[in-house]
1. Computing FRET efficiency 1/(1 + (r/R0)^6) of positions 97 and 369 (r between Cβ atoms, R0 = 25 Å, to 0.05) for each of 1, 2, which one ends up highest?
2. Supply the structure label, taken from 1, 2, corresponding to distance in nm of label points 7 Å out along Cα→Cβ at positions 193 and 329 with the calculated value 1.1.
3. With helix-only ellipticity at 222 nm (-39500 (n - 2.57) for each DSSP H run of 4 or more, over all residues; to 500) coming out at -13000, pick the structure among 1, 2 it was computed from.
4. Rank structures 1, 2 by mean projected area of the Cα convex hull in nm² and report only the one at the top, that is, the highest.
5. Thinking of 1, 2, which structure, once distance in nm of label points 7 Å out along Cα→Cβ at positions 153 and 185 is computed, gives back 1.5?
Structure 1
Amino acid sequence: MAKLKVWKFFSVWMVLVLVVGLGVGLAPAKPVVAIGGPSTIEVSQPVQLTGEAHYERGQSIVYDGVNYWLFYGRSASCTQPYATGNPDINDYVVYYKKAATVAGLTAATPTLVSGVPHNSNGYLGETGASYFGGEVWAFATIDVGGANADIYGWWTADGGTTWNEVEPIITGLSDGQAHHDEIAFNCELWVVEGSGNFTTMHSATPKTGGWSTPLSVGALTGGLVHFFVDGTDLYLVINSDSMNYIYKYNPTAVAWDLVDSNAPPNKYDPTLFKVDSTYVFAQAPWDGTKQYILAWSGATLDANFFDTGYNMVTEGAYGSNPWVDMWPIGFTDQNGDSYLFFTSERNPSNPSSEIVGNIWYLKYDWDVTRDHYTYIQEAVNAVSVGRYH
């Protein structure tokens, strides 16, 4: 009987430690908890980076050797989540936060990319960022009226005090296919855009032009896209027509070679990055009731990459409410720590309801080959009703 009382006390104490240690807003040094059962669910707290009353999304991040810069779009009008409002509008303005650490971005001051004539009417709030030529660059597609959008770039050499606009890099992109991404690679700035088919361009002198001839990337019709640099290799990941694609740039043939593809239903928002030595392809499917994030992982990028199947990163819904987790991007800081940044409508004080969109991140402190959940209560409930992914 004495042993039973001791065990009950120990069990209750452990539950309190887990719940308190993983309370919303707290950041334990190693916030990973395994809850037993037919399968193991790992729990780590997401970190909220923005919290303005208007919808914020479309994040990108870059490091300039001193500071981490987080860029994102803020809607001028939308103050509601998807369940009651419409964030899919073209009235976003680009903001940034910067800090000496990724964790420091939470408390950093949101600052407008100011002094440039075309930082308004951003297409869906989607941004890009790069550190090129010793300067921080930000990018956005701007709705110029009618059915067209143009890609603009802005750069700063004085820490964000002064921004300089580069006239449209690409013009005449149709709304609905004006997704884009930018990256510095091989001493050039690279841009990918979707205007029916995806094309890429690059320039060593982006301030003054000198862009290469657009190079087609497959025969794809719209979708989202992201670059990824792995050492001396440049990759593109695209989701188009419910297909995932991984392409690798072939400098000899001046072409994009297909590495692997698969056809999962309703998958969107692809990104490719590395966690230590493991490649991770993450994206956010929409199944008609909720949006969430899942990820494939593997030691090599080859024609068998997608064969291993995926793991859940966020569940994206709780009860009957759709938690919209979308537009993930991966990033590894100078300490070798990897993060998944994403836009989410999660409510940190009430997991059963939505709020307006904000930028969040999850630190990759769990095994990328296993499932992951973001709230301890969700994991506890999942165990109690036998819900496993």
Structure 2
Amino acid sequence: MAHIAILIPGLNRIGGAEQQVILLSLGLVRRCWRVTVIALSGDGGAAASQLASGGVGFVRLEMRKGLADPRGWLRLRRWLQCEKPEILHAHLPHAAWMARWSRLGAPCRVLIDTLHSSSTGAAMRHAGYRLSDWLTDRVTAVSEAVAETHRTAKMVRPDKLLVLANGIDLERWRPHLEAREELREQLGLKDEFLWVAVGRLDAVKNYPVLLRALARTPESGHLAIAGSGPLEEDLRRQVRGLNLGNRVRFLGFEPDVLRWLQAADGFVLASRWEGLPLAVLEASACALPVAATDVAGTREVVLPGQTGLLSASGDATALSESMMQIMQMNSSERARMGGCGRAFVAERFSLGSALDRWETLYAALLQQNPIPRRIAHF
């Protein structure tokens, strides 16, 4: 099988893009591809060890000044010239630009860039993508929402753009009654309704609206927030101001979100926008009903009335009404909604299907590009 080099800014802080790189890398190795993950900065932390144990190579470029660090560019060029991977696959903007321009000094057969966010950034990012578009063979987006924003911004040619959704490991993300009972007993929860929210404590996740929505629900509703970020102190002050101290838990960076999803009764997301929210897919795979805002990306993974409920973004009252509607369901109604969510993920977003799609694309592009090139083959 061909050698795939996957370029990403770093793996020390794990978000949706990083999780997907790890999953796909390990899955591709199991399918007999040779895979090396290249991090622009950081040592990879626990993720590097996980990759190594699964047979995935890991390379650090040790760039301490971002793209302005010439040593990282030289290290990448030398590595590409020495190892000669057939496929160079970049995730996220900085890695994409580096992969694209490195092709001039280290030709490769196939160069792919994957877009993960509906946000297109500022003018400099737009210009960077447009100027280097001719160096790519294919650009993929994790959702229709991500594809549409980048098409509208004219950052990628429509004929080059392909939507390939992320995948979820359904064997790992699944309900588990014993785990549920164990954690709830530790937390002292009996009949209380436990909501879980997952995501960095940043403006895009709109936690202030979520907290105001929670304050409008009955006191039996509790919330666990898994994530860290710059807004933590502001959010803690808001919790105190809303008298939610006994109802909200800040978990910080939580390496084992799974056990919290298995212990929860529902999942909630108040984001202003999303690319393709993996946390929603993971929650649905764990058979949780979802209350979320009706924004780009999220509406592609929630079927209103079937797997969850959607409400207007930024509207705490509307979100609280969705939350209360789910809280007022009886256990069989919630189980039915959660079961529909798991079936939906299994049908549309399984890891096996995602790997099949990537293998098909890789094989097609390799066939179209039999020799290394400095530019894309049109």
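1. Once FRET efficiency 1/(1 + (r/R0)^6) of positions 97 and 369 (r between Cβ atoms, R0 = 25 Å, to 0.05) is tallied for 1, 2, the winner is 2.
2. The read-out was computed on structure 2.
3. Only one of 1, 2 returns -13000 for helix-only ellipticity at 222 nm (-39500 (n - 2.57) for each DSSP H run of 4 or more, over all residues; to 500), namely 2.
4. Max of mean projected area of the Cα convex hull in nm²: 1.
5. Among 1, 2, the structure yielding 1.5 for distance in nm of label points 7 Å out along Cα→Cβ at positions 153 and 185 is 1.
Read-outs: derived from the displayed coordinates by stated rules, not from any lab. None of these values were measured; they are calculated from a predicted model. Cβ atoms are built from the backbone, for glycine too; each structure is taken alone.
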